[in-house]
Structure P
Amino acid sequence: MNDNLTKSAAAGGGDNPFFQPWTGPFGVPDFGRVRPEHFMPAYERAFVEHEAEIAAIAGDAAPPSFDNTIAALENSGRLLARVDAVFYGLVGTDSNDALLAIERDISPKDAAHWNKVRMNEPLFRRIDALHRDRDKLGLSPEQARVLERYHLTYKRNGAGLDPDAKKRMAAITERLAVLGTAFSQNVLADEQSFSMTLETEDELAGLPDFVRAAAKAAADERGLAGKHVITTSRSSVEPFLQFSARRDLREKAWRAWVARGDQNGATDNKAIIAETVRLRAERARLLGYKSFAHYRLADQMAKTPEAVRGLLDQVWAPARGRALADRDAMQDIIRDEGGNFALAPWDWRYYSEKLRKIRCDLDEAAVKPYMQLDSIVEAAFHCANKLFGLTFTRTDVPVWHPDVKAWEVKGADGKHVGIFFGDYFARSSKRSGAWMGTLRDQEKFRGNVRPLVANVMNFNKGEPTLLSFDDARTLFHEFGHAMHGLLTDVDYPLVQGTNTLTDWVELPSQLYEHWFEQPQVLRKFARHVDTGEPIPEDLLKKLIAARTFNKGCETLEYISSAMVDLELHLLESAEDLDVGAFERATLDRMGMPAEIAMRHRPPHFAHVFSGGYYASGYYSYMWSEVLDADAFRAFEETGDIFNPAIADKLKSFVLSTGGSRDPAELYIAFRGRLPDASALLKRRGFSDVAA
């Protein structure tokens, strides 16, 4: 750290809230005091403090022990973690130009800092010595796992490389940080720059009241009183594509949606993707791997690209058969209505809704009044109470935006478990999508530290807010992640909650979706927005029967994204990569129907390119679905979806363990065996579809 940064850090005290304890309820960050100018001094001091801590650990004259090396590492970097949690939470949920500028500035500095930490040769020698002697140290199973993860993390970050290779690895890591930040900011800029204003009744043709109300709210937010606005937020554009009778406007909205990050201007992401793929491939080669995909998957449940391909191929064929049959049926509807055009991607949701009415006698517009946001949140809480004895009580703690709500979570014994935040509404300052994050992680290493967990969504705000069935399922999905973060019960921060393998981390979230779809839950919480009456039995039966409708299309949307991710990262050399051509060639090779688009095209695929967490790992959702479909059977086999004995095993072997044990070992402890894909195929309705 240079002298200027040190002076800046030292001068950043005074009223900087990061240099003082959070003294409010439950230790929640004091968001009302945090201003953009606090972050750089806080980061600079945090880097200085962490470097001093690392130097002390690496330079300890005593022989390495778990306590003076691994435990000391777990206790280091506390200020940095504190600043990161608040900063990246705000960048994702309530950004502004000042925060985005800081993000561009801090991302390479942060990468450089962690390069120095994870390539510290004396420190790695201590970790390596402990790893060699691990069987003689008398470690607990969790301590052994923490040591193993530290050793593997340092090796996979280049700690064992020669000096020249380390230097190159550091340069790659820092450049990737810059590219990831630019990628996400470009997508956000494209999302903020597009809006389609609807001014006449003809332009609103086909839109039900709830879509109109959301579009009106979006217009009001932009100062366009009396008008309606469609944005590229998924919760805005998907309902428009589903209901709008104006084919020209559907095409306009769809093209803007899929072109985010791909507009050949200042916010175009194709060159960023090409450079990212090249650098990731080079990084993998430096570490001795054939490709980045081989590198990434070596530390996942899947282990190999062949295993991932095998699963995706197994599901692709029946899904494609189902999607093609649906396509032909929709083309028949177009012909019967007198249309003389071929079904296009911007038509799929519109004619799929017509087809659902024919096949299932089900209208999304009839379902949505029963899906009030507050009721669905209560349903998620109810299931957590029935399964794990948790209770949720509104609490007045600092929040980062007026729309955010907070609940104190208590266990069956009445003891404090953590704080849960819900940030549910779309706004222009928020990145699109849905996710779970933490402001503080659980640990017992420094006392009984309880977590601060947030769910972030992008629903269209209304009075009251109504959700689609898929939106409600997404809420349950993210709440499953929240359960993972709240119920974790480990000693060491490194292995808490969702700090586990990517293809295991989606099990709790996808498993939790199953409870939302259960009739007894829907009867209790799906109540009409105006009358309060429960969802009628005939509508409920239609809704349950239609659960697998359009699964062919949805599955192809997902698998195509996962496969393009995998294939890009299997490239051993990515020189002169034409991202668009590669995408088209991969989809053609797979036999992707022209009428269906990828769920996430590469230019806006933030899961993969705004950071590395899901790079070569987007397949994880389907790998986890094999697990979650089989795991829910454990409840169904007892005849009680809230069976307390199975729920206790789920808590003990999945939710409370975080990353403290090998996932395969944990699943066998929960279920008694590993699953196969048959439950997944049945859940998606493909058991009877010929490949």
Structure Q
Amino acid sequence: MERKKFSCDFAGRKVEAEFSNLVEQANGSAIVRYGDTVVLATATMSKQTKENLDYFPLTVDYEERYYAVGKILGSRFVRREGRAPDSSILTGRVIDRTIRPLFDIKIRNEVQVITMVLSYDEENSPDIPALLATSLALGTSDIPWGGPIAGVRVIKKDGKFIINPTAAEREVCELETVVCGKDGKINMVEAGAQEVPEADAVEAFKIGLEEIERINAFQKDIIKKIGKEKIIPQITPEPEGLRDLFNKHFRPRLADYVYIEEKTGRTTRLMELKKEWTDAAIKDFGDKILSLYGEIYEEAIDEIMHENILEHGKRPDYRKLDELRPLYAEAGLLPRTHGSGLFFRGQTHVLSVVTLGSPQDNKLIESMEGRVEKRFMHQYNFPPYSSGETKPLRGPGRREVGHGALAEKALAAVIPPKEKFPYTIRIVSDTMSSNGSTSMASVCASTLALMDAGIPIKNPVAGIAMGLAMKDEKNYKILTDIQGPEDHHGDMDFKAAGTHAGLTAIQMDVKIEGVTVGILAEALESAKIARLQILKVIQGALNAPRPDLSPFAPRILIHKISPDKIGTVVGTGGKTINGIIAKTGAAIDIEEDGTIYITGTDKDSAEAALQIIEGLTKEFKPGERIEGVVGRIFEFGAMVELSPNQDGLIHISKLAPHRVNKVTDIINIGDKVEVEVIGVDEKGRVNLALINGGKRTEPR
């Protein structure tokens, strides 16, 4: 097998790109190695053009292979990779959002990009090499594409920015962002943060771009040396007179319909006009180029909106460029749930509901990167009625997974730690009505639900989506709170979430090649103004977390024992702990450090279990006075039951201040006696002395 290898420095470590005939039937492929993390990317384009398709058919998949970490994972009965975990879906979306804007959207040949992780060193995250491998596979192939492009991860840790940090460095940081771009512009951002100022995000973008430019220069050199000549895509030619027909009879009316304020009426009229236009075009030009008729119609809407926004500041619903739609917030809607919140922003309506569970209700995630227990989950649903459509109900798709993960990232920064609030927290956000940025509405509704549930979050969180209409770097307008048409026909979808104190999440993708850091900085400042407005409305509905949990929520008590007492609580084969659970109905979780979480359906069941555990694990100290029951009598003393699992010995010499000839002269089996702890030996045996001058208390 012939190999061509190229290497360069990438953020202080060697990155190597390899090209061979390993995947010789794909249009392009590349293997990228970063440390001992190795990723294969392939790019394939179909030879046939799909007729009358009204979109560019691109699919991007990111695959993990368990052999990459030398582990046999998966269900015990299957033992192979199954449905892609959410982490893989999210990485695939990052790659998709990065490369998609660089294709000609008029291409109708199917393009498929597949990246596979072949080796993972548990130090260098495979997503950044996967982005590079994808860019090189497309760039060196004959598939028409406007790359190369690259991405880097930038974190801020202990006040310093680090490019492409190791897994250990990523564990605790103030800001983490993946930035992608080319030619000094950014076209994709994914970020999570711990309430950082906007300036930190802007600085991370700048630092990331500098490294991106170096990697793109490396790629351009490779493409120049081994890249294939690009295929000229088959694009349906436009018949002479077709556009004249549209411009004369339909475009003037289209401009009016785009500016119908109410969504349902606007959508209905636009659909009616599109059908009228399509029927007229078919009559004169036939039905073989239906997709072209649709393209002309959509391009005209795009042009009309851009022209009106850039020249007149006119938006489809006549709002000012920085104006939010009407807001509404409400908490505590549902009587039996643990917490609920409702948030409206114009015609975007989201209901979020919180459920609290015990620590053992957490989610176990098994992936190539290991097993992780997750105690905070946000899940997002987009039922068809929310957009006035009828579709089969299926499981969550890539979009739903992505929106849910973004809102989860935005909220994670304010969730209290397990030590302070040990509950497992699940939020479900259901979109009730959609007209732009339901993911950010989910953040707002979820904040209300969290506070309604009495969860002591650090600060309320709000999110907003910003848009862009751009002619060039000097002629552009930033839009606050974009709705459906501005998202679909605009140039940027920029989502920013945070608290009064700072940012917690950012996500950005574009339909153009990219935007400058300056534009992103402006968008962040405008988003901050909007975010603070929204937070006022949220806190007007519920100013802070409720002081008490819902009466329907479980109750969790925390108890700490010495780790060497864990076996006492568990018992042989789990007999003791299972007995406590059966007797009280409480769930019991024990950590390796001796922390015990006791979850009851109500306070009484949790306290009953705690009382038993305290009795089993109590550590007695000299001077402590206790009431116990005499259980056994010996010639040399008596054994007193101090707790269900702990006895102490009263030596005959400690029964009275005078000489005692016979133990039963002072106490007998079954007597309740008050004793004092006089010592605990190295084996944990408790020595006692009888109190009350040798007088026996009332028998049991």
Computed 0.00 for FRET efficiency 1/(1 + (r/R0)^6) of positions 88 and 280 (r between Cβ atoms, R0 = 25 Å, to 0.05) - originating structure among P, Q: Q
helix-only ellipticity at 222 nm (-39500 (n - 2.57) for each DSSP H run of 4 or more, over all residues; to 500) computed as -17500: which structure among P, Q? P
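Given a value of 14.5 for mean count of other Cβ atoms within 10 Å over residues 80-87, calculated from one of P, Q, which structure does it belong to?
Values: P: 19.0; Q: 14.5.
This value belongs to structure Q.
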Work out the source of 25.2, 84 here, i.e. which of P, Q gives that when Rg and Dmax of the Cα atoms in Å is computed. P
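Between P, Q, which one scores greatest on distance in nm of label points 7 Å out along Cα→Cβ at positions 424 and 560?
Working: P: 3.2; Q: 2.5.
Going through P, Q one by one, distance in nm of label points 7 Å out along Cα→Cβ at positions 424 and 560 peaks for structure P.
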For the read-out Cα Rg over 2.2 N^0.38 Å, for residues 416-583 alone, a value of 1.47 was computed from one structure; give its label from P, Q. Q
Computed 10 for relative contact order in percent (Cα under 8 Å, 6 or more apart) - originating structure among P, Q: Q
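Quick note: the coordinates plus some simple rules give every number you see, no bench work behind them. Since the structure is predicted, the reported quantities are computational estimates derived from the model, not experimental observations. Cβ atoms are built from the backbone, for glycine too; each structure is taken alone.
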